[in-house]
1. Given structures 1, 2, which gives the highest value for Cα Rg over 2.2 N^0.38 Å?
2. Name the one structure among 1, 2 that helix-only ellipticity at 222 nm (-39500 (n - 2.57) for each DSSP H run of 4 or more, over all residues; to 500) of -8500 was derived from.
3. Check the numbers for FRET efficiency 1/(1 + (r/R0)^6) of positions 156 and 444 (r between Cβ atoms, R0 = 41 Å, to 0.05) across 1, 2 and tell me which is largest.
4. For distance in nm of label points 7 Å out along Cα→Cβ at positions 52 and 396, find whichever of 1, 2 sits highest and give me its label.
5. Which structure, out of 1, 2, was relative contact order in percent (Cα under 8 Å, 6 or more apart) calculated from, if the result is 17?
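Readers should treat all values here as calculations from the given coordinates under stated rules, not as data from a laboratory. Just so you know, these numbers come straight off a predicted model, no measurement behind them. Cβ atoms are built from the backbone, for glycine too; each structure is taken alone.
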Structure 1
Amino acid sequence: MFSWMNKDGRKGKETDVFQTVVEGMKKLYRKKLLPLEEHYKFHEFHSPALEDADFENKPMVLLVGQYSTGKTSFIRYLLEEDFPGMRIGPEPTTDCFTAVMHGPTEGIVPGNALVVDPKRPFRKLSSFGNAFLNRFMCAQMPNKVLESISIIDTPGILSGEKQRISRGYDFSAVLAWFAERVDRIILLFDAHKLDISDEFSEVIQTIKGHDEKIRVVLNKADQIDTQQLMRVYGALMWSLGKVINTPEVVRVYIGSFWAQPLLIMDNRRLFEMEAQDLFRDIQGLPRDAALRKLNDLVKRARLAKVHAYLISSLKKEMPSVFGKENKKKELISRLSEIYTRVEKEHQISRGDFPKLEKMQEILQNQDFARFHPLKPRLLEVVDEMLASDISRLMVLVRQEESQAPTQLVSGGAFENTQNGPFGQGYGEGAEEGVDEPDWVVARDKPKYDEIFYMLSPIDGKISGASAKLEMLKSKLPNIVLGKIWKLSDVDHDGMLDDDEFALANHLIRVKLEGHELPAELPKHLVPPSKRNAHMQQ
């Protein structure tokens with residue numbers, strides 16, 4: 001629905017509407033909600049003030065999981081190419097928060113420089129100090145997927161008190177900051193070694209207030225057979241039920257999210273359907289960006305109202321001269337009673353209140369004498385914003401939804417091209433080969449011809465269905481085989497002749513040997529019989 005920029009770089013109608021909604025939200029926040037937050041010191045208790053970049057930034061996806069669950073591999077799977085600073089391994093290789101974002105050139109921007117950039121939505125992260133900023137960076141690159149979304153890679157979560165202390169910064173608080181601002185939170189689990197450590201449980205508790213954003217991925221599911229997978233899935237749902245503790249069942253996507261051959265093929269079709277469902281969910285983020293921002297602004301306004309009522313209630317009960325410290329301690333211990341009184345007096349849902357324990361902890365270091373009494377006009381302005389202004393912006397968004405074409409994430413693993421019999425195919429990153437005069441496939445073509453003629457070609461060609469059955473024997477995922485089909489069907493007729501079939505098998509071997517596939521077919525791989533036609537294309 002809302003695109004940030006058209007392909008030719010010019011703003012179009014969808015961009016104009018998105019900017020109208022964004023400008024409207026910025027104006028409402030600055031003029032109506034921010035004064036209430038500042039008056040009652042909301043930013044010292046809950047969340048820093050919002051800036052323009054918080055409203056304007058592209059949708060963000062936050063990846064969270066224990067070490068070696070495949071977070072970095074998952075990003076590479078979506079982008080179909082390496083990103084700057086990427087490291088993958090069975091040990092905890094990612095020790096930084098990495099914002100993978102679009103940029104004109106490849107490069108890394110360190111955390112200290114990142115948080116002073118007014119165009120990036122990270123300025124308020126400076127409050128976490130150098131210990132965090134030294135472990136924060138932006139990997140930027142000109143990738144088509146990143147034109148629509150940004151992805152946040154996080155350090156692998158470990159277990160044990162020692163690891164939490166050694167980070168040097170409040171890991172859970174940083175994750176909470178991101179969770180409040182991102183559009184989707186993906187929790188990754190390893191099907192081969194399923195467990196939820198103490199720190200992971202703590203992290204899940206931290207992001208529980210954003211349940212609508214959370215999705216779960218059970219990764220590396222090709223390492224176990226169907227019976228084991230059923231048991232692992234059941235164990236995961238049971239564990240998540242204990243930790244998340246909500247009546248709704250969280251959505252779990254099962255698969256193997258990397259471009260390597262599947263170890264066990266039993267559930268290949270399931271993995272393909274699950275991957276498509278997950279891609280559709282992520283693809284819709286740009287379309288829903290304005291709605292999400294409006295929703296988050298409403299949630300923030302409701303919390304700010306509750307905070308104002310609580311602070312004014314505490315102020316009202318404080319003595320004017322003597323016994324302030326003892327009264328402060330008493331009020332903190334009785335905070336649950338104050339919650340109940342405010343809830344009944346102002347008809348507020350208990351779900352809008354901040355966590356009791358967190359509020360008590362922050363109040364310990366506050367000077368209650370600096371709190372302000374209730375100022376009804378500030379609250380009336382916010383009520384007016386919620387009742388009228390937000391509704392007008394919502395109407396604008398809904399009208400544009402019904403009239404404008406849907407804007408989806410494209411490129412990388414989301415590429416919406418039909419790659420022959422493999423359906424929606426996705427490329428696999430690329431480095432073009434060395435230009436050679438001879439057709440390098442020719443040396444192995446005789447053995448490929450034997451297979452080709454066993455498939456009973458008609459008029460010298462085999463159908464996509466016949467080719468698919470043979471290519472599936474490689475155990476490569478459909479996203480890779482779809483790319484291979486697209487490269488091999490040089491004349492784009494939906495069938496393969498003997499040269500194209502040999503080329504497909506050559507590319508399969510290239511991938512199985514651990515090499516990357518070319519983005520486009522280089523000259524030395526084009527069958528000689530088709531080079532003239534290929535050059536004209």
Structure 2
Amino acid sequence: MNLIDYFDAGFASHPDAPCFADCGSSEPAVSYAQAHARTCQIAHGLMALGFAPGFHGAVLGGNSAAAFTALLGILRAQGVWLPVNARNSVDSNIEFLKDMDCEMLFYEARYADQVAAIRARLPGIRHCISLEESGGADLSVEQLIQDQPPRMAMAPSRPEALALIMGTGGTTGRSKGVMLSNRNVSATFANHMSVMSVSDRMTVLAAAPITHTAGLIAMPFLARGGRVVLMDGIEPQHLLKVMEQERVNMLFLPPTVIYALLAQPNVRDFDFSALRYLVYGAAPMSPDKLAEAIEVFGPVMLQIYGQAEVPGAITVLRVEDHLIDGQVAPRQRLLSAGLRFPFTRVAIMDDDGELLDQPGAHGEIVAQGDIVMQGYYKNPEATAEVQRNGWHCTGDVGYFDAQGFLFIVDRKKDMIVTGGFNVFSSEVEAAVMAHPAVKDCAVIGVPDEKWGEAVKAVIELRPNQSVEPTELIQFVKSRLGSVKAPKDVEIVDQLPRSSVGKVLKKEVRKKYWQGQERMV
């Protein structure tokens with residue numbers, strides 16, 4: 001299967017059904033027939049400009065029907081999609097597009113200034129095409145598709161051909177390009193469809209950027225004629241209203257956004273009865289907040305653990321795994337990242353490359369299978385670093401329990417060594433997040449003359465809540481003991497986050513390690 005085939009399956013079975021709807025727009029939804037015709041015209045237009053199969057193309061825009069249709073047009077022309085997030089800085093987007101050899105760029109008019117900077121620094125981009133009337137020298141998409149036929153012959157199946165090159169995010173340095181083939185994404189969709197009952201004409205809300213999980217996770221629903229409601233930007237009250245008004249069946253959100261929803265005083269006033277799956281991932285979720293989410297949204301929570309290199313499908317905590325005998329599962333279960341996906345091999349490896357079979361054995365989480373990326377684009381050294389002993393090495397430390405549930409202890413680099421003891425920041429974060437006043441937090445190690453590193457919690461509070469640092473320290477100490485409890489708590493208005501909502505621990509740590517010879 002090629003990536004475009006999933007959309008085409010929806011078109012074949014439901015040509016007149018609504019496909020894309022822009023949230024808040026007075027314009028009617030775009031039907032599958034309309035979207036199919038436009039993607040064919042875009043593909044013909046790109047080919048007429050001289051773009052051959054395998055070209056690299058990007059779309060600089062928000063969550064919109066026009067942006068989603070443009071990226072499908074790139075795929076239909078057998079191009080390689082470069083997911084670029086308009087919420088990133090101009091410099092980081094230029095870096096990514098340069099490193100990934102971008103050749104053409106669709107863009108929304110509101111990003112014209114960013115495109116001017118991109119064009120000035122990236123002469124390798126042959127065409128910048130506006131999704132609206134450009135009013136300048138650039139082609140508009142309407143000019144691109146003028147007189148182009150609304151049909152196109154099906155492309156040959158190319159399972160090993162690249163479908164997209166996804167950035168790793170660059171939170172720990174320059175973003176690397178993860179090469180994902182059609183086979184890779186098909187394995188992802190097979191895994192997702194094995195744990196979600198995807199039926200015809202479901203409604204998906206794409207609130208998180210479609211350049212990341214929210215875009216790919218919608219594709220199996222498109223294959224069944226689903227309707228994708230596209231929301232550009234997340235405001236908690238608006239998101240809650242749309243979930244109710246649009247009778248949303250599935251959406252993906254990072255934990256930080258779910259915390260923001262739970263913090264809304266009126267969150268329990270909305271009707272979520274249509275919701276079947278609230279998929280969460282990209283970062284660990286507090287088990288206490290997760291239990292609250294099940295109470296608020298219903299038995300719909302589904303966790304996906306993965307990373308760009310093994311796109312969204314290493315393990316899964318299914319809806320039913322969150323419950324035992326109809327009640328919210330114990331806290332320990334909610335700390336889990338779930339069971340292995342059926343189409344992914346997962347194991348625990350020690351530092352010598354040996355697999356650890358016994359339950360409870362800690363080591364690096366590794367994966368194998370059709371889902372694992374082809375490698376990092378033009379970066380064989382980085383590829384060799386993560387592909388060792390025949391496995392993809394995630395950089396996450398974890399263990400399996402006797403029932404086969406995976407527990408992620410921490411990222412290797414986030415482990416705090418204090419007084420000779422190893423403290424995993426994720427465990428401390430889970431304890432901090434159990435306090436009812438805390439909205440979100442980052443636990444880091446900071447330099448300490450006595451202990452080498454001291455455990456510090458940097459927290460955001462819920463609206464109209466307060467807590468004394470000493471009170472919070474004692475709260476965690478009662479749960480984890482004095483070694484793991486923070487020695488200091490700092491309250492901030494807002495934690496630094498990436499464009500997809502991840503807390504940037506590197507940025508949190510930076511000010512505490514200035515002037516130090518080492519960051520450990």
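1. When Cα Rg over 2.2 N^0.38 Å is computed for each of 1, 2, structure 1 gives the biggest number.
2. It traces back to 2.
3. Going through 1, 2 one by one, FRET efficiency 1/(1 + (r/R0)^6) of positions 156 and 444 (r between Cβ atoms, R0 = 41 Å, to 0.05) peaks for structure 1.
4. 2
5. 1
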